[in-house]
Structure I
Amino acid sequence: MPRLHWCGAGLSAIPGIRRLIERGHSVTVWNRTLGKAKEAVVGLSGDFETRIFDMDALKSSLSPQDIVISMLPGDFHVPVAKLCLDADAHFVSSSYISPEMAALDDIAREKGLVLANETGLDPGLDHSMAHDLVASYRASDAFDDESCLSFYSYCGGLSEVPNDFKYKFSWSPLGVLKALRSPSRSLRDGDVFDVSRPWDAISEYTLDLPQGAETFEVYPNRDSLPFMRDYQFDPSWAVGDFVRGTLRYGGWSTAWADIFREVETLEGPEGDARLEEMSAEFWSKYAVEDGEADRVVLTVELKAEKDGNTVWRQAWRMDAYGGDEGSAMARLVSLPVSLAVEAVMSGEIKPGVSAAPSDPDLVARWLGCAQGIARYMEKVDLT
């Protein structure tokens, strides 16, 4: 049996670590501080150990066909993946595929090794929902190559109860602040929609949830366009809107208006230093407190129109809350990662660099996992 090397024992990792150990897998938990690694496995029995993370120590511990799970900061993913290739080991992470990671595809295929990425929540479960919707549309009586499609995917990690700031942080705010400086690309009304500042593209998005209709604020995130290929959109299809983005509570843009104005002025090393200061300030004021429940909302929708009329429209809606079993965000990120690890072990994910799989059986497994976590999750027909 291969050994699993789970690197990074932060909040978003613990449920996945514990699930794999509880299911009888051999696991080494690596973390830069040993105390956190030990906390992640408190009360468990089985074949596991905890070690201080170090690249050289990890390299010397790997055997062929072992699996390394990187829940480390993003800068580590490619070096760890390269280490895996050298050791004939597999690699799994929840993070986006970077160009540097994608460049490892040929050698991974040649060696028969899996480098599985985007296997968590967003990216991850959102991919599973998208694959399911596209497959449902293709199989429907409404399927028509001449229809115009629109696709919307929004995810947000929220506090259970909105505060005046309309947001709380479950880990360092620095990532959120840096994301405000990142451009995005999507499709709007059939045209490429480039945005340099997220707050210039905020719109309202209303969801019908069991507790009633709720209006959120959403905006595009990153470059959405490559995902048309990933979700198996035929190049011949007409596409009106295609966007993957971030979801926040209504009123977020107003509460953060001063932050937007300051972030827009920040440049160079001094700007980076100011972001660090802001991050520390926000962490002291708006961190999720011990015992406080978080909330995750995810919606993925696909619509087909012909001659100006909607002929097919379905969506996945998910509303999840933290509780006695832990943070909703942590469970929705790391439990799907643990499913990806087992799919690698069973040979269900092909060698090479890949994202969350489109295979119907794996999609169903991922979505079933999420349904076991969420308070509400349903595929709805909106036609």
Structure II
Amino acid sequence: MKQYIVKNQKKLALGYTTGSCAAGAAKAAAQALLSGQPVRQMQLMTPKGIALTLDIEHMTRTPEQVRCAVRKDAGDDPDITHGILIYAEVQKIPAGVVIDGGEGVGRVTKSGLAQPVGTAAINPGPREQITRAVQDVAHKYGYTGGFSVVISIPEGRELGARTFNPKLGIVGGLSVLGTSGIVEPMSEQALIDTIHIDMDSRYADGQRELLLCPGNYGEDFARDTLGLDIARGVKCSNFIGEALDYAVYRGFSNILLVGHAGKLIKLAAGVFQTHSAYADARQEIFAAHAALCGASAETVRTLMEAVTVDACLDSLRQAGLDKPVLQSISQKVQSHLVHRVCGKTGRQIGIEYVIFTNSYGILMQSDGAQACIAARREKERQI
């Protein structure tokens, strides 16, 4: 059954991630394996808390294993994976849940990604979904052994070559992705309008200090590490510039931006639409600032070839340049943010930022960030 949300007075269909497809197929295969009965539909609870009813296709069975598929549905914002079949093949093993990728699932060839080199490009979120799904089935049928789960995407090799995967060092197919399990419609104007409406609501409630987070990582960090109430914040996706411009227009007096370095490092180059389809520049930013700080040609070359921000940080740390380079980058981030927020109107609006990675924690922050965070926590405590 389709799930819907209303955005900008429009009813839009939600989709589900490749991770949810893989988990649903794995759950159906595990149930068929243990029950001996075919499965035509499967209920799956996503990490976002939305229940899906997934149609199960192409089920084949032997006494030792079951293989079946779920068809990807991207909702009202179809992407390159819309309509493809994602298969799971499940077998019994003595203990545990072992997950691997088969045909059409990419393999990691460079360090610094979410999975180790040589493993299938199935991210941690989907791995948790798959594990939880098959364990739920085992509990239902009183099975105490384990499962081997192999995910495959027959069209993945061809489609993967058309994504950023080859540049990232993921070869041979697509990645299995998703943190919430749900794909929300991502048309740019609908998203921007939603950001504006969310800010309008905060302002109407009397808020004059705005917390902005690009996505789930930023919200999680703001809540779990910084101790902030994210219910009072606004998620702005990749539209950093649009969000800042509207915050100024709406009249917020102070803005705190909290986000992962994979997106916010791009601000150092003046890139305020951070989707990779528009611009990247992460490696170039690190390489340029490293060169300014005296890095060797070899270090600069290594930075240009790095796949992720964490890989860049590893190289800088090995060269003993992480602190000066991050300070240099932070100064440019500050300069671009102040110009964007204050340069056009001349208004003195507070703009603070915290930029982090999951591995390194806080990488850089504005001079007033900690005082701003402390003041916000105190105000939230009094509400």
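Readers should treat all values here as calculations from the given coordinates under stated rules, not as data from a laboratory. Being a predicted model, the structure only gives us computed values, none of them experimental. Cβ atoms are built from the backbone, for glycine too; each structure is taken alone.
Mean projected area of the Cα convex hull in nm² was computed and gave 19.3; which structure, I, II, did it come from? Working through the options, I get structure I. Looking at distance in nm of label points 7 Å out along Cα→Cβ at positions 95 and 367 for structures I, II, the greatest value goes to II.
I, II: which one has relative contact order in percent (Cα under 8 Å, 6 or more apart), as calculated, at 22? Present the calculation step by step, with values, prior to reporting the outcome.
Values: I: 22; II: 14.
Going label by label, the one that fits is I.
One of I, II was used to calculate mean count of other Cβ atoms within 10 Å over residues 175-182, giving 15.0; which? Going through each structure in turn, the value belongs to I. When distance in nm of label points 7 Å out along Cα→Cβ at positions 207 and 239 is calculated, the result is 2.3; to which of the structures I, II does this value belong? Considering all the candidates, the number was obtained from I.
Match the computed value -10000 of helix-only ellipticity at 222 nm (-39500 (n - 2.57) for each DSSP H run of 4 or more, over all residues; to 500) to one of the structures I, II, and report its label.
On the way: I: -10000; II: -12000.
Clearly, the read-out refers to I.
To test your reading of the models, identify which of I, II gives 13.0 for Kirkwood radius over Cα pairs in Å, for residues 279-350 alone when calculated. Before the final figure, lay out the partial values.
Working: I: 16.0; II: 13.0.
Corresponding structure: II.
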